[in-house]
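Before anything else, here is the set of structures, which you'll find just below.
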Structure 1
């Protein structure tokens, strides 16, 4: 199946809501919209599951609403890399829990809605890079000498997600099947490109 460059289209089509670049096809534009929605759901679901204990990564008794820390289980077991003790010290702190959960929720909602994509990309990438640093895939063994199970010395899904977030911004993915174009025209947002 070959994909031809997009031809000029009417104002209501996906191409009209994306960059005016003839190399971007209708198919690619829609694919980026699906990718945006998918990554948004990953962030949003993680926040909801940890908040309410929906039974995937967090059971009901481990839910944030039941007084449990959404960061303690992950950060207290960090046992590799140069920042292990820093992450261990941050585990379970209320301010860390709030920043993490609000960040995950806000990034997920922004991506799904297609709004504030620049802010969502930077925030989401920061969360992913911090999680990458906590897992420290470069380490082949933990500080206790056990194998980490790392499969790559640098690249892992956290870095891939961070790169995807910036790719979504680059192609204005929030304008297709999202509220990006409307958001960008709001008076408080229009002249502030960082809020797009």
Structure 2
């Protein structure tokens, strides 16, 4: 059994008040930064508390151990990913191909803050392989739906193939955006233009 599995009794505490919710967001942001910089195994709860500028007791109050903190971060990322794709899906009938390209790129930019830490967690925690597969499948399905709605003349098979291509392109957006501030903006503009042309050509 993986050493990363958490005991059933150890679960994250759900904050009731707005102040508590803000504190949890602060803790998760700090954890994301530490996991991204140091990796999951090397990260410590002490370092995460220090990054959040809070007492270690406050961190343990909401997250009994590092595993529950990682689980909460993964759940937050999955929730943001699903919510963003659902919003795009809701707008995709009708949606011009260029608008769909922009919406997908913008969504990846919105997820940029947590992406490095999520990749570190999924790589380090072998028991999260099922989550990675499930997220990939759900993301492909949702993007396929968006492509099919934007391009009503294409077959489902074609829409699925195009979704795979689109996802391969947009998953590079966070890395490309981090090249540097000036070059990153120019590169993302090229990605937008490429996706717009790809989707528009398919509609034509």
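Where a number appears in this text, it was derived from the coordinates with a stated rule and is not lab data. Since the model is a prediction, treat every value here as computed from it, not as a measurement. Cβ atoms are built from the backbone, for glycine too; each structure is taken alone.
Using the calculated result 0.55 for FRET efficiency 1/(1 + (r/R0)^6) of positions 92 and 172 (r between Cβ atoms, R0 = 41 Å, to 0.05), pick out the matching structure from 1, 2.
Details: 1: 0.55; 2: 1.00.
Computing FRET efficiency 1/(1 + (r/R0)^6) of positions 92 and 172 (r between Cβ atoms, R0 = 41 Å, to 0.05) on every structure in 1, 2 gives 0.55 only for 1.
Name the one structure among 1, 2 that helix-only ellipticity at 222 nm (-39500 (n - 2.57) for each DSSP H run of 4 or more, over all residues; to 500) of -16000 was derived from.
Numbers: 1: -16000; 2: -24500.
It traces back to 1.
Can you rank 1, 2 by distance in nm of label points 7 Å out along Cα→Cβ at positions 116 and 140 and just name the one with the largest value?
1
With FRET efficiency 1/(1 + (r/R0)^6) of positions 28 and 132 (r between Cβ atoms, R0 = 25 Å, to 0.05) computed per structure, which member of 1, 2 shows the largest figure? Each step should come with its number before you reach the end.
Numbers: 1: 0.35; 2: 0.80.
Largest value of FRET efficiency 1/(1 + (r/R0)^6) of positions 28 and 132 (r between Cβ atoms, R0 = 25 Å, to 0.05): 2.
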| message | If volume of the Cα convex hull per residue in Å³ is calculated from each of 1, 2, which structure is the one that comes out at 134? | response | 2
